[in-house]
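Visitor: For reference, the structures are reproduced in the following blocks.
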Structure I
Amino acid sequence: MGEIWLNKNNWNDKDEYYTPSILVEPILKYLKPNSTIWCPFDTKESEFVILFKEAGHKVIYSHIWLGQDFFEYEPDEHYDYIISNPPFTKKYEILDRLYELDKPFAMILGIPVLNYQVVGEYFFNKQREGIDLQLLIVDKKISFDGNTASFNNSFFCYNVLPKQIIFEHLAHNNSRTHFIPSRMMDSQRLYRYPQTGY
């Protein structure tokens, strides 16, 4: 399916949204202690990497900026989970790859993707294969840039949650006066434009 909608070799600026810590926090309680987590779309400044390490987990991070293409790269060492916020325009190919790897995963996607018939068919076919979608849905539309978000982003999971749908309360939506950006937002120019820093 992914080949119809996407070209994994094309770069799209819309794919780079840096997840704030408030949206990472809800998944923490569902992870087994002292796990090894692969964050495949992240640098060391990612809130996923930072918060998982603070919680006592070992983290393996990788990113296309670091020469590690998710479609070609996999860590040599054992890992228990794959968790990140993937490039939106490549979501189908990424889901295909995740299911092929057959490791528990939690990926942030916009809840409105469920409005699309092709997405419903995708997960329905997975269900027929005995693979159930799990959703960890937060009760706020979390902002990635300080402006009011237009839709809800939550975790789409496989073999992570104790049941198929769980709702989590968040204190605020990370916009306006509550805005705390991801630390990856400030560092991204160092990876994308290493010669200039811009």
Structure II
Amino acid sequence: MINFNVYRSNKLPDLMKKLQQLNKSHTVVGILDDPATATYGAYVEFGWTQQVTPKQAYVFRKWWNINLKVGKTLYNPPRPFLRGTLWAYSSDWAQLTLNMLLRSNFDVERTYAFIGQYAGQCVQETIASGGIANAGQSFPIRSPFTMKVYSYRGEGHKVVDGNINTTKSMVLTGNMLGSITYKVVKG
């Protein structure tokens, strides 16, 4: 025969409060502190298309000896480093959130901070590797036109410090990579 006793616990109301806090809080990951880099990140994430203006044609010709026709369409393909990382890792993050909640006695703030830090690292890995490794996705490399512009920069024309010799996108200065942060938002 097995004997057992059930004792009433006052921990259930505390647990319910913590679980309600889950729905009121969330983690934001991205470029949060630098509006200029965030704007650049948006262009990288979604891509862009534009037609060359007379002023742009003049600048490219004068600074870099590149003849662009006014009205020519320039295209930068999307490189979804945020959305792609979210799609590739969301189920991992969900499982990690559950595990962290259980290990931390349902400490929501600590869990969301941990997930934010980890998700930020995943985004940085996506940028640094030029694609989403665990999904087998590579982003388009820099175009020959971009490489030509960078080669002129390297010859002393409008020099920008950075990695101008690689065809890998999103790694010119490392600024975007270093700008990925997270924030826990409490409701």
Structure III
Amino acid sequence: MSEVTCNTIKDILPLYVDGVVSDDTRNMVAKHLEHCEECKKKYEAMKSEVVIPVEGSIAPLKHFKNTWKKKKIVLVCSTILATVAILFCAFFIFNHFAYQDKIAVNGAIYTQKGENIASLPANSTELGYLRSITHNSTSDPSIDFTATNLDEKYAGCPIYQLEGGQTIYLEDYSGFYIPFELTEYIAQQEN
């Protein structure tokens, strides 16, 4: 058998100390340790018992526990707050898109768009008066001069149309005009 190098013994030494090598390897390492002082010193250092000192104070563990507890509380509160914010936003978005202010006039559906104006454009014609309003409706109004999701105070208010028919204005009682843009035509029901 050829001579084993110190590097090989250094690699095997931890296993030899733990007693998990085969009989042949154990004999090979033992022979090498009889003749090599450097490897024998490493073996003695590994063989000695390692003692990990125990701290008498548990204050760092208590500090860690308290800090972790605070972080968990902040995390739970943040999660609840984020959930409430998401639900609020979802509700607002749903109401904004589902419950749009709409008016049916002359077979067309108009949806409220833009800011109120103080004076009516010159090329506007009065069409009639808003007759009825349905609240919290996701469906479109189906009868002319009816509306969905408007405030009840607008019932009886006059409706004006710009030349070209793409925009109508609902006059409110304070003298402002609310613009509505053409979005679709009412589907005619077949008899």
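Only the coordinates and a few stated rules stand behind these numbers; no lab work does. Owing to the predicted nature of the structure, the values given are computational and were not obtained by experimental measurement. Cβ atoms are built from the backbone, for glycine too; each structure is taken alone.
Visitor: Starting from the value 17: which structure in I, II, III was relative contact order in percent (Cα under 8 Å, 6 or more apart) calculated from? Don't skip to the answer; put the middle values down first.
Guide: Numbers: I: 23; II: 31; III: 17.
Source structure for this number: III.
Visitor: Going by mean count of other Cβ atoms within 10 Å over residues 41-48, which of structures I, II, III comes out largest?
Guide: Working: I: 22.4; II: 15.6; III: 12.8.
Top value of mean count of other Cβ atoms within 10 Å over residues 41-48, among I, II, III, belongs to structure I.
Visitor: If you work out distance in nm of label points 7 Å out along Cα→Cβ at positions 25 and 81 for I, II, III, which one comes out largest? Mind showing how you got there, number by number?
Guide: Working: I: 1.6; II: 2.8; III: 5.7.
Greatest value across I, II, III: structure III.
Visitor: One of I, II, III was used to compute helix-only ellipticity at 222 nm (-39500 (n - 2.57) for each DSSP H run of 4 or more, over all residues; to 500), and the result was -16500. Which label is that?
Guide: Computing helix-only ellipticity at 222 nm (-39500 (n - 2.57) for each DSSP H run of 4 or more, over all residues; to 500) on every structure in I, II, III gives -16500 only for II.
Visitor: Follow-up. Could you tell me which structure in I, II, III was used to calculate semi-axes √(5λ) of the Cα gyration tensor in Å as 49, 15, 13? Numbers along the way, then the final one.
Guide: On the way: I: 23, 21, 19; II: 49, 15, 13; III: 92, 23, 15.
Here the read-out was taken from II.
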